[in-house]
Structure P
Amino acid sequence: MSRQHPADAALLAQMATLADCQRAEGYACITARREHGASSVEIPQPQFAILLQGRKQVHTAQQSMEFAPGDLFLITQRCRIDVVNIPDPHSGIYLSAIVPFCAEALTAARTLWNEPLPEAGNTLARLPLADHGAALLQWRQSLEAGHYTEARLALAALAVAFCRRGHGSLLIPPEPGLGERIRDLVAAHPERDWQSRDFEQHLGLSGATLRRRLANEQLGLRELVSDARLAHAMQLLYTTQLPLKTVAARVGYRSLGSFNKRFNARYGLDPAAIGNS
């Protein structure tokens, strides 16, 4: 694949130090030593990824893209993706930094923007890392110093810069559906034994209304709970070194065998293949 934007080696080296940052907050570094893919991965909020080593292939129903070191991979809204992470053939390592846009950064960007919004743009985009080096370094240096307010301001500046590039959907506040609200509730406490009455109480809905609105979205409550638990499990597997049994317990599975079976059925991927444990 030809590179449209050659990597800025110095900037890439500075970004690679994120893997060893002692004040890591608001982002996650993903490492892998084996090629692996997952299907229909839920991305719950806008985020960007900095490719540091290896390659990433991403597919949706509308888009197919590949990313390499020097690329910034932008996701502008909640979506599902199929993804394959491929280690570098020389080092044998895949490494990327995933940076979600926190609510504070997006709110600040929306407040500062006082002109007509640009086009919404595609859900997925590839941008040259070097074009956003100053804001990325400001964010990185603020994290290192423990200045988290300045780090959020740098993320807000990045959101504005991305909108200037035609990705206006970043500044459009989402209207979450009922299914998304349920997923978010479960994601906050995945180990809980969630029942219909719990959602009725949290959402202020009767049981009949909850079932009817989920039916309108063509969703099932049991499937939503399972989906949110497994999504949280994937995050833990990528960003921690917890044993599989501990991950399974943290997302509400008492049986490791049951967890492995559900995870594989959901993503088409054996959880042990992620390789951080």
Structure Q
Amino acid sequence: MSYFTNKTIYITGAASGIGFETAKQLIKLGSNLVLFDLQPLNDTLTALQRLNTNNASISIYKLDVTDAAMTIQQVAIASSAAPPDILMHFAGITGPWTFDDMSQEQFERVISINLFGTRNVLAAVRPFLSRGKQVMVTASMASLIGSYGYSSYSASKFAVWGMMQSISYEWKLAGIDITVFAPPPIDTPLTQAEVGIMAKAGVGMKKLAGELKIEDAVESMLKGVENREFLVVPGVMANIIRLQLRFFPVSWVNWIGHKTVAFSLKK
């Protein structure tokens, strides 16, 4: 038996990347899964059924998190069949463009999906959360420190971080625990899509935090949820950066960032 056995877990962004890896690990633990994504989930369902040795239930729903009405409707339909014990929210995009190269449309799309999408999912699921339930929201190391070429992404994730801190104070009174997952770069389809788009300086700064295997990152996140931790930052290098942010002045952190950018541009 695992902490997650027989729990009903809602996963957004489940068709690929961290969401899909989380679903794979949870189905092996006997969790009942309710999966949401704008992308088709048929292949995801087939892959998970092959791993479903515990005969857990798996449901799939199409969801555009930027559509608040659709999100309320789909979550309500899912909850009428199986209300959530834990929400795990992964739906999001990156924005690997420098501010000068980025259009207003690109900036707004990142904010819409990452920030307003998170808000929409939380608002939709809140009526179905009661004491003892949990919420896990994916932020990023970019929610704690900015990076070259990530102005839109960092803006969205800094906002998610602040929003979740505020909500945690409110929902804790109702017995609902929140976990914020803030990983460094992970090899996923989203990060692969940045190849050839993100500037060399941005790539150099990302390397400072190290890159984790997706399986290890998800294992760390699940352990944090099980322990009801508020912040989960996996990886040694990522935690070194987090500690620097806590104990060193921002001028020191920025100095390292500027030196990294300068070094990367010389290559």
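Read the figures in this text as sums done on the coordinates, not as results from a lab. Treat the numbers as computed from the prediction; the structure is a model and nothing was measured. Cβ atoms are built from the backbone, for glycine too; each structure is taken alone.
A few remarks follow.
- Which entry (P, Q) yields the derived value -15000 for helix-only ellipticity at 222 nm (-39500 (n - 2.57) for each DSSP H run of 4 or more, over all residues; to 500): Q
- Ranked by FRET efficiency 1/(1 + (r/R0)^6) of positions 30 and 142 (r between Cβ atoms, R0 = 25 Å, to 0.05), structures P, Q are led by P, which has the greatest value.
- Each of the structures P, Q was assessed by distance in nm of label points 7 Å out along Cα→Cβ at positions 150 and 214; the largest value belongs to P.
- Calculating relative contact order in percent (Cα under 8 Å, 6 or more apart) for structures P, Q picks out P as the one with the greatest value.
- Given 1.7 for distance in nm of label points 7 Å out along Cα→Cβ at positions 134 and 158, calculated: source structure among P, Q: P
- Volume of the Cα convex hull per residue in Å³ from the coordinates reads 128; which among P, Q: Q
- Distance in nm of label points 7 Å out along Cα→Cβ at positions 78 and 230 - highest-scoring structure of P, Q: Q
- Answer label among P, Q for the case where FRET efficiency 1/(1 + (r/R0)^6) of positions 86 and 222 (r between Cβ atoms, R0 = 30 Å, to 0.05), calculated from the coordinates, equals 0.30: P
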